[in-house]
Structure I
Amino acid sequence: MKPPRFRYCAPDMLDEALALLDQYGEDAKVLAGGQSLVVVGSIAHADPAAELPALLTCLNGEVVAQSVHGERVMKAEEFFTGYLSTALNPGEMLTEVRFPWIIPQSGWAFIEFARRLGDYALVGAAAVVTPGLDDHCMFAHISYLGISGSPIRMHEVENIIIGTQLDEQTLEQAAEIARSAVSDDMEDVHATVNYRRTLTAEITKRVLRAAWARRKMT
């Protein structure tokens, strides 16, 4: 299969690129390359199996989209709208991604499972947990990749573990909630839905344990 003929433009400045996007509308696409663009490119591509979109969602990060009409700032949960889909409008370019700092007391972890080294993960999770002065969880963030058409932050899981010391009973409850979040349409040649649900439950417990073990008491 050969692509149709297209015009290639190589603007030197952001303003030139935005002007071209405005001129050609939905017919214009951004071709980005080079190591300095990998992070923003991954976020804009919005692959549900990619790590960076899930991490941005976990941290409640933001993206900045620019056009000739100005700029918009969007939270990650607003930006990712579906499979390989985002809230970018025709004429807009993603120009900045903002990952918030994790406070020193917080523990964090990222765990994913792939059948072979280098493969896209079947399921993965990122978690950040912050203890209070009484060593109970005060804040929690957890998000997943590979369980839906876009990265998902699981507020229900967060609510379960806040106020606890992440004991085994709490982790089991969190795992069951996460299991139910796997979309019914996530079955493919690599894994069944039930297999992904089992992975999601187990990864939930492991990532939360690992994050809690990294916490620091002041």
Structure II
Amino acid sequence: MKVGYEKPTVEFEDIDSKIGLDKTSAGRGVAVFDYNNDGHLDVVIAADFIDYPLNNRWWLEDEFKKVRGLPSEAAKVKRLRVIARWEHPGPGSFYDNVGNASKAPHVLPGETEPTFWWWDEGKSRARLSWQATMWPRGVVYEGLDPEASYIVRTSGYGQAPLRINGDRVEPVLDGKEMGEFKEFIVPRESLKDRRLVLTWDRPDERALNWRKRSRLSEVWLLKKE
């Protein structure tokens, strides 16, 4: 009697390239399960750019480097105050990141979803608020002080023609590059009902490459001290 086994005749052939599965791209995912069997759910996250900060750390590093290069202590303090108060402008003032619903309490959602901008192969050091933009239907403020003076400030890129309660207003500061501000003085008569509605006339830029089209990132209503 002979003891043995029949050698397998099945061979594995790598056919990923033949069926189009050899292409690689950015991938991410999340799974929730009890990994260590301790009775508590664990979260496992897989993502490209694992070293990419989920906050504005890179932008802050660059800003602090610029601050160190300013010519005077007064200029340094002024810029540091702007950075420190960016999202928290103080009593009676308001901030909205229009592309981030969790940071846009006064924003009426737009007719389209936010646009997410892809720069520097996904490793942009710009503020996160500049990388997700939207043209909202409006920004609404209630319970304002009719005797106070206010300024509307916006950030974004290109043009952002503003209307306050339906009336066009012209900027007193008209920055057009990413990171620059536009500012508009709120007419005192607009405050008589203690309510402001901001809307924008979206520029017709269909002839422009999408990268060059105007966008709105952030909106402030600043109460003058």
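Across the set I, II, mean count of other Cβ atoms within 10 Å over residues 98-105 reaches its highest value in structure II.
Among candidates I, II, the computation of helix-only ellipticity at 222 nm (-39500 (n - 2.57) for each DSSP H run of 4 or more, over all residues; to 500) that gave -9500 used structure I. Given structures I, II, which gives the highest value for distance in nm of label points 7 Å out along Cα→Cβ at positions 82 and 106? Checked I, II; max of distance in nm of label points 7 Å out along Cα→Cβ at positions 82 and 106 sits with I. Here the criterion is percent of Cα pairs over 33 Å apart, and among I, II the highest value is seen for II.
Laboratory data are not the source of any read-out in this text; all were calculated from the coordinates shown. For clarity, every value in this text was computed on a predicted model and none was experimentally measured. Cβ atoms are built from the backbone, for glycine too; each structure is taken alone.
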